[in-house]
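Some structures to go through are shown next.
Every read-out reported here was derived from the displayed coordinates using simple, explicitly stated rules and does not represent laboratory data. Treat the numbers as computed from the prediction; the structure is a model and nothing was measured. Cβ atoms are built from the backbone, for glycine too; each structure is taken alone.
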Structure 1
């Protein structure tokens with residue numbers, strides 16, 4: 001058995017909001033004791049107070065969370081500046097939390113410690129993480145988790161956010177408010193069933209070329225020209241903009257992930273992306289309209305529901321990119337409507353908008369860090 005409960009409030013007062021969320025959860029639990037939980041909360045709440053109240057209501061909860069730019073749930077649908085608490089109850093699945101601290105010092109060692117902390121009596125089968133989204137290299141966090149769990153181990157989640165201020169994001173572990181951290185939940189037990197869907201809506205429109213020099217998220221040269229020259233050539237002389245991310249094909253991969261554009265250097269011709277772009281990868285400039293972005297939401301849900309190994313999943317966790325939120329504008333609420341329309345009525349839904357999404361590109365593939373993407377993770381027994 002796996003039961004999922006969601007509480008959601010858009011009250012701007014932290015004390016009132018968490019009281020409302022806890023009351024909703026307690027009513028839905030109907031006497032059950034939750035094992036674990038995830039908290040998504042807007043940046044301006046009093047997070048320490050919120051975590052203390054959750055701890056008093058649900059002692060010993062294996063809780064992780066992070067700051068978010070917008071939140072989703074069946075209770076209030078799409079909301080901006082709100083709090084969503086998702087609780088898990090199960091007598092068959094072990095769910096344990098861990099946290100990687102001070103990622104900037106040694107992300108590999110920190111993530112290994114988090115995995116050791118969260119590993120229980122049974123071998124883990126799935127990891128959810130919602131790490132630091134600004135100061136620490138997201139691909140390095142992922143590499144650390146893969147080093148501890150295995151290259152092909154399924155890892156899902158999203159990078160924490162701060163309402164496009166790009167100053168500091170916060171992560172939650174039980175009663176602690178942290179930064180430069182990566183909280184994780186490890187799910188163990190043969191009864192666990194899961195599936196996922198991933199889509200973005202962008203289509204490559206340019207010629208393919210190889211990244212011949214890159215430094216992390218800074219693309220220096222593509223082919224025999226500067227990265228900026230490559231962009232301008234493919235865009236008819238126009239400068240790169242966020243609507244035209246790079247489609248990145250790694251060696252041996254037929255499918256691509258996206259790297260969002262964050263700026264360029266006119267002098268050096270370097271282009272800066274939202275996350276690392278590997279040298280020797282093949283890239284193309286891509287484009288998408290609002291209808292394409294929304295259609296991808298439906299695709300991600302359908303992929304997940306069609307591949308789910310049992311009749312009825314319990315919960316759908318949604319990790320959608322903040323860039324999608326900004327580009328969709330007033331139509332962003334349609335993402336939730338599509339999610340709900342495509343999911344079975346009995347499936348609980350919650351999620352948040354992220355600074356980067358974590359998911360394998362395809363079944364049995366290694367997890368990658370994505371931009372401009374929506375990930376749907378279905379869980380159940």
Structure 2
């Protein structure tokens with residue numbers, strides 16, 4: 001167990017026996033009967049789940065992504081009683097600026113692997129960044145909270161402490177999904193530390209006096225999609241926010257249960273043409289599922305919802321300069337007027353033609369360009 005403020009080098013090595021046991025359990029899966037529909041309306045279809053299970057058990061190579069992660073500088077430090085795992089990838093550029101990137105659920109630091117080089121080592125005429133990529137509490141190789149209290153406020157304060165330990169008094173911040181909430185909370189609690197923030201998921205209420213008549217046709221469609229998601233797509237969030245422990249037995253004991261729980265979201269939340277792997281490479285889907293499985297974080301990651309769902313500050317004005325990138329298949333797209341009413345210094349806002357909730361995995365080049373463009377003129 002780490003103590004004090006020390007940073008300890010970290011390397012991943014999942015035992016061979018754990019990999020073999022996973023393969024054996026996948027081969028011994030008891031599947032349910034087939035769904036009674038010909039689409040995904042009852043959840044991830046049986047035939048597709050069997051396909052993923054066969055690839056995961058017979059073709060997938062965990063050592064590949066393990067080597068990718070170990071090729072980057074990884075560290076563990078203890079903050080407020082909890083071990084925090086993070087990647088710290090420094091640029092060779094003398095003008096590079098620190099950028100803190102926070103993932104969400106069902107995500108991890110793996111999401112950022114395909115955008116690291118584009119942000120750390122860009123063309124000479126583009127801004128460069130020193131990247132800090134932490135694993136949320138209860139996710140990946142960070143510690144699992146043993147007591148309640150690791151909510152958005154506590155995480156934001158821990159991230160501010162992490163950046164201070166790395167010598168970054170002032171930094172840029174980016175995030176989507178829960179990472180968006182952590183980033184916004186950082187901007188609210190530490191506005192003197194956050195030079196500028198960027199998010200793909202701004203949260204804001206309908207401003208007083210703003211009617212739908214003032215919206216574009218595209219923005220009206222966004223609100224219709226948002227309402228439909230709230231009506232039919234929030235079951236996973238409600239379960240994780242109310243009974244994470246009960247759900248956790250299935251996710252921790254059944255690799256196919258964990259696989260199905262996450263893979264379904266790569267279908268629902270991405271800009272695909274019929275299957276998740278048309279939006280996100282199948283290896284990356286299985287990388288994420290494997291990380292959750294080998295670290296047994298199905299339960300601890302779900303508790304993030306129990307801690308924070310329904311307790312998110314959606315109204316306090318954000319004064320830190322902000323950039324927003326809207327991807328067409330994201331979950332909670334908001335009109336520009338709504339966003340600007342809360343994020344008072346909105347310096348970058350763009351609606352993109354393609355991409356979804358997992359933009360770093362779906363359209364990494366577009367994501368990199370958005371981050372560079374957003375932060376090119378960020379205050380010092």
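Observations on the structure shown:
- helix-only ellipticity at 222 nm (-39500 (n - 2.57) for each DSSP H run of 4 or more, over all residues; to 500) derived as -12500 - corresponding label from 1, 2: 2
- Kirkwood radius over Cα pairs in Å - highest-scoring structure of 1, 2: 2
- In this comparison of 1, 2, the computed figure 3.5 for distance in nm of label points 7 Å out along Cα→Cβ at positions 8 and 240 is attributed to 1.
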